[in-house]
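Structures for review follow.
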Structure I
């Protein structure tokens, strides 16, 4: 009959080890959240970014421009939208 293998001291995990791991993990998550919260959204977005953000087609985005729902600026054939205008449009049309 085989004897059970004995654990070495390095193979044991204590409650203190788990607590240290928990604290370390929480601190790492906090650091990640802080670094992401310092990220500033771009002020101006291109059409492709806005389409992705709103989940709409190019035609729908064009209709939003034409009917005045969404302000835009066109420079050299590239259409730009203000990030704050997109957020305002989303908030205005949010279901309550």
Structure II
């Protein structure tokens, strides 16, 4: 995954604002089923929100790191228990403004 510049990150944040979480990570943690759902959502939507149901900050950071590594996605931002992830699809839908 190539690095995103500041204007691309701002663009993605603005696009993510109206999105609802498509996957929730809860008591079972990052099961294979959850990881598959995140991977499929990224392939279809490119930009998604994931809700992390954990009270432990370190656990939340570990989940985000594992998700990004396993799905080859980029964390765009975290707000509370919601993380915004981006990974360009094979046929990209999001076109960055210049």
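Every read-out reported here was derived from the displayed coordinates using simple, explicitly stated rules and does not represent laboratory data. All values reported here derive from a predicted model rather than from experimental measurement. Cβ atoms are built from the backbone, for glycine too; each structure is taken alone.
Some values worked out for this structure:
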read-out	value
Entry that produces -13000 once helix-only ellipticity at 222 nm (-39500 (n - 2.57) for each DSSP H run of 4 or more, over all residues; to 500) is calculated, selected from I, II	II
Comparison of I, II - label where mean count of other Cβ atoms within 10 Å over residues 23-30 is highest	II
Given 1.6 for distance in nm of label points 7 Å out along Cα→Cβ at positions 15 and 87, calculated: source structure among I, II	II
Origin of the value 24, where relative contact order in percent (Cα under 8 Å, 6 or more apart) was derived from one of I, II	I
Winner on distance in nm of label points 7 Å out along Cα→Cβ at positions 47 and 63 once structures I, II are ranked, highest first	II
Structure (I, II) behind the derived value 2.3 of distance in nm of label points 7 Å out along Cα→Cβ at positions 31 and 55	II
At a computed 1.43 (Rg/Rh (Cα atoms, Kirkwood Rh)), which of I, II	I
